[in-house]
Structure formats: structure tokens, C-alpha cells
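Here, each number is a calculation from the coordinates, and none is a lab measurement. All values derive from a computational prediction rather than experimental measurement. Cβ atoms are built from the backbone, for glycine too; each structure is taken alone.
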Structure P
Amino acid sequence: MMKSRQIEMLLYLLKVKKTTHEELAKKFEVSIKTIQRDIDTLSVMGIPVTCKKGNQGGILIDEKYKLSRTLLTNEDLQSIVFALSLYDSVSKRNHGEEILKKLALISPDMIYLLAKDANEYFVVDLFKEKLDLSGMVYEHINACLDEEYLLDITVGSERMKVAPISYVLRADGLYLYAFAEEYVLIKVSDILYSKVTGEEFERNFLQYEENQNIIVK
């Protein structure tokens, strides 16, 4: 499934037809390495995006290509809509509507019906107060997840470097599942300090669901 950034990148390419890695990296505030991974993802999905070297090169999309209804299946759209509904139900910032407007370019009727179903039939009652996912700690975690950088954090009196693997939503809040010599689970609200180190790591870890040996910090 495509990430929101990759959908936005595709829409941008359809608008400008030609751009560069540097321009996309600046526009979406990620590294050139991440942009290349996103372009590879679009290509694997059959979207005619190509990279050419030289003065006349750059990132190009076939001028004849149009956003197709076959880009995402009904199941894909349903998964995205329900994921957005879940996100909005726990977050103070309602980001779902903004993304749904973009998805409506693919299938407006289907998106409307799925969003209506999600709002009426899918209720999340986990926290008394919604989470503020716009803080600096979340920005640092998201950057490290995207760029595969180690994250320098302080939890209580302990300082450590961790490789972020994923967020984990539990009944008592949002946690970060990470690796730091051992697999750890850290409540995000307990992180007192965070910094993106710029030190790269290889994403080759056990997924949370598969791991029976996780230390809760």
C-alpha cells in the first residue's frame, strides 16, 4: 500500500511531469535516499516513473499516464479510509479529511461511502483525551522511521540510542517499538529528550507481533 507522501508525490508528478530528486526531497522534507525508495515503490506498482541522468534528465512521468481507478483496489481504499479514521479518532489533529480529498480524485463515490461507513460503524474508545502527535518527539521518530536513522532519547534517567521499528497503540497509550541491543517498548509520552543522530541502521528486525522478548521501559 502506498504511503500518503507517495500519493502526494504522484499527484505532484502528474502536475509538473518532470522534477529532480533534490526538488522532491526539499518539497517533502525527506532525504534523497527516501525519495529514491518512494520512486522505486511507484515503479513497482506499475506507474511509469523513470529517472534519467544528465542535463536533460531528472524524474519524469509518462505524459500520457492518467490516474487510474485500478491504481488502488477497493480493499486498498477501505484499508486507507479505516486507517485514517483510526488516526483521527486518537489524534488531536484531524488529518484524514485532507488526504481523503486527494483519494477522491481516484474514486469519489467509493471514498465517500467508505468514509461514511468508517465514521458510523467504526468507533475507537481508547483514551479520555486524544494524543498530540505534532510534537517534536513525533517529528524525530517519524524522521528516523523514514530515513532509517538511530534516535537518541532520554527516558527517565536513562539515555540510549534506538533503532525505531514501529509505533504500537495499546490501551494505555502510544508506544515506540525499537531496538537498542535488545527489543524495547517505550511509551512515547515518557520520552523527555529526542534527537535524530544521522547514524544509519539496516531495517532487519523482528516485527512486534512476532516478538516474545520485548522489554517494556
Structure Q
Amino acid sequence: MALSKRRERLEAHHTAYRITELRLNPVRGKFDAAHLKEINRRIFQDLPALGFADVSPGDYRPALAPGNDWIKVRRLETVDASSNVAYSAMDKAARVRLDQALQDANPIKLAQLKLAEFVKMLGKLYVEIDYIHPFSDGNSRTLREFTRELAEVSGYCIEWERFDESPAGRDLLYIARDLSVNKLALPHIQHAGTKRDVVLSMDQFEGNRDLPDLLRDVIHKM
């Protein structure tokens, strides 16, 4: 087995175990930045000792040098196209934006919302944090657990696992997330090449559902 495949399986095994632990014993926090960091730390806590020297559980990723973009090329399983998605520079402005976004992660206020309003608010929060992309790796797993815990204490259930039932479901979620994130990223992109790639992705997936709309399928009242 190739080294990259062994690394991938080792990481998947240990992080899946820690995510299961979080289902049984969630982080008891205020759904602020410290709460988000602790979820990331718990999920990836085993990896440094296993030789993953590039993993820093619970730490924000370093800021990009001024004038640079961070873009990811996502390979899809069921679509003969790649999805290009851009994220924040994780600079001072991005960290301020993250703290501001997390002010909406208020279980008391969210519990008072009707289902449609709750779905809209949770979708908006997810997209904001996903665009900021605070960690070097593991943002998706961290954010799914964060929103799962937030939904639960607000009286709702979010079934992220339904998207993992098939390759088509995974691609549906990826496209919805990337479309939503790119709308936030576009005004902050620094380079013409990055902007071209992002606009190409937005154009080729035009007509697909965005994340807040897609979440209507997997959130319900407890």
C-alpha cells in the first residue's frame, strides 16, 4: 500500500474514533472560538504522536502572506469536473470575522426559531466559518461536529451522515458548500487567475442548490 494511502487510513481510523467519542461526550462550551478549537483538538489529538508532524490540533492555521490567495481544487467522484473553492487569508480581519460570525451560535436564540428560520441561520453560520477556514486541515469534520452540537442543544437534529451514503450525496454536499463559500470569497480574491478559476466553478455548477437550501433535507426538530 502506498504511503499516502496508509496515512489516509490511519488518520481516518483515529479521527472517526474521536468523533464517536464527541457524540457520547460533546464539548461543554459556549459555541465560541474556544469551543471550535477544542472540537478540532479532540478530533485530531492522536495524530502528532503518530508522525503527522504537520498537524497542530486546536491551532488556527497561519495567516497567508499579504497578496496571496488560498484556493483548493476538489476532485469530485460522480462529476467529470473539479470544484475550485477559495478561502480567507486567515489574517487579523478573518479572525475578527470569525468571532463576529460565532455570535450567531447562540443556542437560546436559535431554539426560539421555527424550523425554516433555524435552517437558514445554521446554513449561514456554516458557510461563514467554512469560508474563513480557520484550521490547516480538518475544517469539514470540525464544522460538522460543531454544528451538530449546536443544533442538538438548540432542540434540532442535523443528519450530516446522510450525505455519506453515496458518492453522489458527497458530491452534492461539496458542490453546495463550494458554491456558497465562493460567493463570500469572490470579493476578497487577490489574483486574476484565482478569480478566473472560482468564477469557472460557480458558472459550471450554476443551478445546483446552495448549502442553506440543501440543509432543509437533513435538519428536523428533535
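Values for this structure:
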quantity	calculated
Relative contact order in percent (Cα under 8 Å, 6 or more apart) derived as 23 - corresponding label from P, Q	Q
Source structure (of P, Q) for distance in nm of label points 7 Å out along Cα→Cβ at positions 16 and 80, computed value 3.2	Q
Value 1.9, calculated as distance in nm of label points 7 Å out along Cα→Cβ at positions 88 and 160, assigned to which of P, Q	Q
Structure (P, Q) behind the derived value 0.75 of FRET efficiency 1/(1 + (r/R0)^6) of positions 40 and 152 (r between Cβ atoms, R0 = 35 Å, to 0.05)	P
Origin of the derived value 1.9 (distance in nm of label points 7 Å out along Cα→Cβ at positions 8 and 96; candidates P, Q)	P
For helix-only ellipticity at 222 nm (-39500 (n - 2.57) for each DSSP H run of 4 or more, over all residues; to 500) computed as -17000, the structure of P, Q it came from	Q
Rg and Dmax of the Cα atoms in Å derived as 17.2, 51 - corresponding label from P, Q	Q
